[in-house]
1. With FRET efficiency 1/(1 + (r/R0)^6) of positions 96 and 136 (r between Cβ atoms, R0 = 41 Å, to 0.05) computed per structure, which member of 1, 2 shows the largest figure?
2. Have a look at 1, 2 and say which one yields 1.8 for distance in nm of label points 7 Å out along Cα→Cβ at positions 56 and 72, as calculated.
3. Distance in nm of label points 7 Å out along Cα→Cβ at positions 16 and 152 computed as 3.3: which structure among 1, 2?
4. Name the one structure among 1, 2 that helix-only ellipticity at 222 nm (-39500 (n - 2.57) for each DSSP H run of 4 or more, over all residues; to 500) of -500 was derived from.
5. Upon calculation of Rg and Dmax of the Cα atoms in Å from the atomic coordinates, which of the structures 1, 2 produces 19.3, 65?
6. Can you rank 1, 2 by relative contact order in percent (Cα under 8 Å, 6 or more apart) and just name the one with the largest value?
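Just so you know, all these numbers are worked out from the coordinates, no wet-lab data involved. Fair warning: this is a prediction, and the values are worked out from it, not measured in the lab. Cβ atoms are built from the backbone, for glycine too; each structure is taken alone.
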Structure 1
Amino acid sequence: ALVTRSITYALDLSEPSAPQAALTLRHTNPVQSTAACGQRIGGESSYAQWMQLCYYDYMRVLAPRGSQFVGAHTRPVPDAAMLSEVGDDGTVHTEAGPAGTSQMSVFQLIGFGETRDTVLRYALPPAIVRRDADGWHYHLSIQKQPGTVAAPFAVELKLPAGARIASASPAPAGKSGQTVRWAGMLDADQAIDLVFQTP
């Protein structure tokens, strides 16, 4: 399907010893149809026709090792939309991921003309921020899934009360109160490095 994606990652570092993350993945299927979604075997004669269907996706998110799933906003996939006639209740599955990561995954369906936000909330291990004489250091890696088109992303970090930025790479797109924001296109792996100081 001709689905577009966008990513918003919000990290609350107001208590550096207890970082909390919320990841929102937005999928939009621009194809308009009054037909019901259904898996098919054959019937489409070209790739272009396959792209005009509903979008079935098993979404996987990799977080730092030790991350703990807290909750999610997902939607079930109805029985009628599956060839097996067995749908999915939208449960997020957690397990150890590759390269020492923590993995969260969920099955989803993006229907005709639909925009769907899937939100994953999880607690990150305190070790993602470290403190030295220069302040608190935070590094974020955003990996682009191979074979996917570039997608817009936004990163929002909420700093502790009274904190000030000592250095940031790349430079933030903006700051409002204690929230620092970056934005860009995920056309390749991205990295953000931030050092902040607290009173």
Structure 2
Amino acid sequence: MVPMRARIAERLDQSGPTVSQTVARMERDGLVSVASDRHLELTEDGRKLATRVMRKHRLAECLLVDVIGLEWEQVHAEACRWEHVMSEAVERRVLELLRHPTESPYGNPIPGLEELGEKDGADPFLDEGMVSLADLDPGLEGKTVVVRRIGEPIQTDAQLMYTLRRAGVQPGSVVSVTESPGGVLVGSGGEAAELESDVASHVFVAKR
């Protein structure tokens, strides 16, 4: 689905006029096109730039977790700052230092690695067998699954990410899942988090 300005304003917690000014500037620079129904679409140049920024962002996340040791819930916000100042030379050094990661600490694929001479990263779409907690097969209720990916939209909520970390809901972790009145109850090691459906839809798991 192509995002609309209102949704962008909501996602970025910015005012409508601020978003409109930014969109106008991006349109002027040939990065987006505005359809007659006011939907936005990245141009080829815009997509290339977005891919590079996202690559820097997720490499920064890897560095912040694996080398600096920043707490998981603080990493996304910090990487948002790093993504705008990291040079390609630094990207290449980070790749070497971290032994060529293909996914972020949240399990999301690092895009555009081939531009740096790396092999293609993980599939940007859901791998076969991967499903969100909100769409989990009822037959898996009460059983254990493996956390594979935490979606970008909920990474901005530091308190939620802290709750997930405390409950052991991180990529690679084995967690139990049960239905709850408010959505789903998920966790491991005696800790659990109750997630509403809109949050559960951004936590992706797979069968063990």
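1. Comparing 1, 2 by FRET efficiency 1/(1 + (r/R0)^6) of positions 96 and 136 (r between Cβ atoms, R0 = 41 Å, to 0.05), the maximum is at 1.
2. That value comes from structure 1.
3. The read-out comes from structure 1.
4. That value comes from structure 1.
5. 1
6. Between 1, 2, the highest calculated value is found for 1.
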